[in-house]
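S.K.: I've put the structures underneath this note.
Taken together, the values in this text are just the output of simple stated rules run on the coordinates, not laboratory data. Given the structure is predicted, the values throughout are model-derived calculations rather than measurements. Cβ atoms are built from the backbone, for glycine too; each structure is taken alone.
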Structure P
Amino acid sequence: MSATPESILLRLDDISLSFKGVKAITSISFAVQAGEICALIGPNGAGKSSLLNIINGVYQAQSGSIHYAGQTRRRMRPHQAAERGIARTFQNIALFKGMSVLDNVLTGRNLKRRSSWLEQMLRLGRAPREDDAQRLHAERVIEFLRIHPWRDVLVGKLPYGLQKRVELARALAAEPRLLLLDEPMAGMNAQEKGEMSQFIRDINREFGTTVVLIEHDIGVVMGLCDHVVVLDYGRKIGDGSPQQVRANPEVIAAYLGSRRPRSEGR
């Protein structure tokens, strides 16, 4: 399906980012259609995580603009991104290890609450009814991602693969329009990667959620994604369907090993 202005949910125009004068991202532009699964790939240090951080406002680009859901901004703060339906998982799991699975997922519902802090503290007014509604939604997400057997278990006691699924559940609980996944399958074995890939497909199909993810496993990317953007040393060197990217000589040279690897940057 060809992109039209109406079908584009996210567009980055000429984005550049530097750290203390060192270029991390240089003049990157690409568009993501609503409802697609888009992968950011490239060698370590290519700028993939930095780009996600710009999209959800953790980093502020020195130049360029972000067009999201019909609005164009030079910069977006994390709370603005969350309020506008952008949710995020991280390369390093960022869960509350001393809380249960259910309570972790419930933190993804915080922006959906309308009762005041006083109502919540004293369980007055809107708070009791709202608590029930938020818990019901969290339970549905837990069921959807098949982590209900562990709903009352402390997250810190779960194996790594399940913790990654809980983090995905927390992001999904926010009902995002755009879901940013930073290496959701890092450290997983082949079976766990297959399961996580299927959950991402299910989220995309069931809820219509647009997904932008970082992934190093080319086999996973080619089987899961509609659209692939390839970065190398902070520059875009490929942008298209998996088939187009797989046939791109510059991508093959950069990503499949004919260039010397370097350590992971920001």
Structure Q
Amino acid sequence: MNPTVRVNCLKHVYPDRTEVDLCGLDFVVPEGERVVILASNGAGKTTLINHILGFLSPLEGTVEVMGMSPKKDFHIIRKNIGVIFQNVDEQIIGPRVYDDIAFTPRNDGLGKEEVDKKVKKIAQELGITDLLNKIPHYLSGGQKKKVALAGAMVMNPKLLVLDEPFESLDPRSKQEMVKRLKEINQQYKTTMIITTHDINLVPEIADLIYVVDQGHVVAKGNYQEVFSNYEGMIKANLDIPILMELFSRLNRKGYSLKLPKNVEEAEKLLLEAINPK
């Protein structure tokens, strides 16, 4: 099975002559998986995302999305990509929530009934039917993120790119967003690329994690493989989730414990260690 995205050693030069080289491990996104990019500010994360979306073209290296060049074949690929930008206020442009979600299907020439069917279907799935006639400007941050997600998913894209989807959300809204992303991935098998600074949520949302440090893709693996490399995370100027750090410290003191994904799993592992059968 061909991967949804493959990036190999790309180089880009910005108009101000700033050069960004992204080499090291190939960045490969398997179809249907949720891939998280971890990088400190200035490490090359934005450059990588903009090449995947076709906003930039590499001076050297290769970028393939669904087997095509995202820059040259943008008019084909764009119909299969949904995007949630970091600042959703710049993304939501409709006078009503309904109009914003309907923008892409209308722009693709779908009839009124088909547009209405798609908008109401995704709104129901994301629990925002009651927002359809609201003015986006007055929505809360969490509500705006859901509206942006609905607009990105209304045409059921093969790839969903989310840039800092948890930023500015309160804890309950973050958990709600995690839940929705899991449901979308399970129901539609949507491939996801997610960037986030909310490190504690990563084990819950990532099938595969890439660490980018100073223009190099330096590590990849599942959350246990990546976060068990404590020194590597520190070197890349990244924190590790609180639970991961606790269990890593226990392991360094001689306790053999796997890294937990969440609090419930951590509780189970600790109780088993305290009261072995």
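S.K.: If Kirkwood radius over Cα pairs in Å computes to 19.4, which of P, Q did it come from? Let's see the in-between values first.
M.R.: Working: P: 19.4; Q: 20.0.
The value was obtained from structure P.
S.K.: Here is a follow-up. If mean count of other Cβ atoms within 10 Å over residues 70-77 is computed to be 15.4, which of P, Q is the source?
M.R.: Working: P: 12.2; Q: 15.4.
Structure of origin is Q.
S.K.: Between structures P, Q, where is FRET efficiency 1/(1 + (r/R0)^6) of positions 182 and 214 (r between Cβ atoms, R0 = 25 Å, to 0.05) highest? It would help to have the intermediate numbers written out before the result.
M.R.: Values: P: 1.00; Q: 0.20.
Comparing P, Q by FRET efficiency 1/(1 + (r/R0)^6) of positions 182 and 214 (r between Cβ atoms, R0 = 25 Å, to 0.05), the maximum is at P.
S.K.: Thinking only about relative contact order in percent (Cα under 8 Å, 6 or more apart), which of P, Q has the largest value?
M.R.: Numbers: P: 28; Q: 23.
That would be structure P.
S.K.: In terms of mean count of other Cβ atoms within 10 Å over residues 102-109, which of structures P, Q is highest?
M.R.: The structure with the largest value is P.
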